[in-house]
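**Q** So, here come the structures, one by one.
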Structure I
Amino acid sequence: MTGMHDTDDLIPDLRIANGRVRPDAEYDVLLFTDGACTGNPGPGGWACILRHVQSGSERKLSGGEGQTTNNRMELQAVIEGLQTLKRKCKVKVVTDSQYVQLGITQWVSKWIRNDWRKGSKASSEPVKNAEYWKTLVDLCRRHDVTFQHVRGHAGHPENEECDRMAVAEAERFRR
């Protein structure tokens, strides 16, 4: 698979695919996610749609925080969706966040190797949102996860629905 990153030596049970993804029928669950923030930082919301591929049944989740960032809400949407799963699954995460997709498929192995710092020196800046990333890595170890990036606000029905839900949550926390 193209884009597979080289975490085998660092975390052998974390296999995250990037790039070409399998047909939806080869997954147990499709997880559509989005995050939103009014101001950055400011009130934010996250949302996800979990779809069981075989049955077509769906579950929608959303939430938010009074003071957060857009990147945290993007991560929280994926985390909440994966935490909902009760057993090991093949999951395709569909996100419009390049931060999430590139972070988990390309950057995280370096961050782990550098003890959650952006560079190899002890004086290097810590990775932002490290606790979120650590949680996401742990959840990806429990499942067979593929991440697919879609363009936001480009008419993808589930992405648009997640966006509406996340914005509504951000507005709820704005009041």
Structure II
Amino acid sequence: MKRSSPPAGLSSSGDAIEAIEDPDAIAAVINDAALAYRGVIPADRWHDPYMPREELMSEMRAGVKFFCLRQNGRVVGVMGLQHVGDVALIRHAYTLTSRQHSGVGTRLLDYLRRQTDRPLLVGTWKAATWAVRFYERRGFRLVPEEKKGALLRRYWNISERQIEESVVLTL
């Protein structure tokens, strides 16, 4: 008997990708994974917790729709998708430290790519070279430095200091 493929977002092992609106569960993943930034991004950009609950709620009110990967019922990765103007932004993509390099981020990114037909942009810290490589290995290209500021000002609501320290990648 032929086995059918699992539904979109569900693997054969039962791991599920689904929308999530629980700010505490989302923040737990973000703040665990963001510990990798400590000592890497400029000290004036680092704070603990990295994503305070109110800041996360503000992002959600601004239209960031979060998705998560659950394994054995536990949220192990989160990634946001935000439609802004004519593009879609990948926002706040994080995997629990203990589950990194296991395909969680790739599965979430592949799922979000199928949720939009708009061009995709992602912004990240330029010092987070592991994040830049992650996106480049999945087909994203770095936007030239001379174009990045205009994109960050048009599609994100971030400080000039963060613009200085960020890169943008496009697909």
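Just so it is clear, none of the values below were taken in a lab; they were calculated from the coordinates. These figures come from a predicted structure and were not determined experimentally. Cβ atoms are built from the backbone, for glycine too; each structure is taken alone.
**Q** A value of 58, 33, 29 was derived for Cα extents along the principal axes in Å; which structure in I, II was it taken from?
**A** On the way: I: 42, 39, 30; II: 58, 33, 29.
Source structure for this number: II.
**Q** Which structure, out of I, II, was mean count of other Cβ atoms within 10 Å over residues 24-31 calculated from, if the result is 19.6?
**A** It traces back to II.
**Q** Determine which structure produced the value 32 for relative contact order in percent (Cα under 8 Å, 6 or more apart), calculated from the coordinates; the candidates are I, II. Show your work: numbers first, answer last.
**A** Working: I: 32; II: 19.
Matching structure: I.
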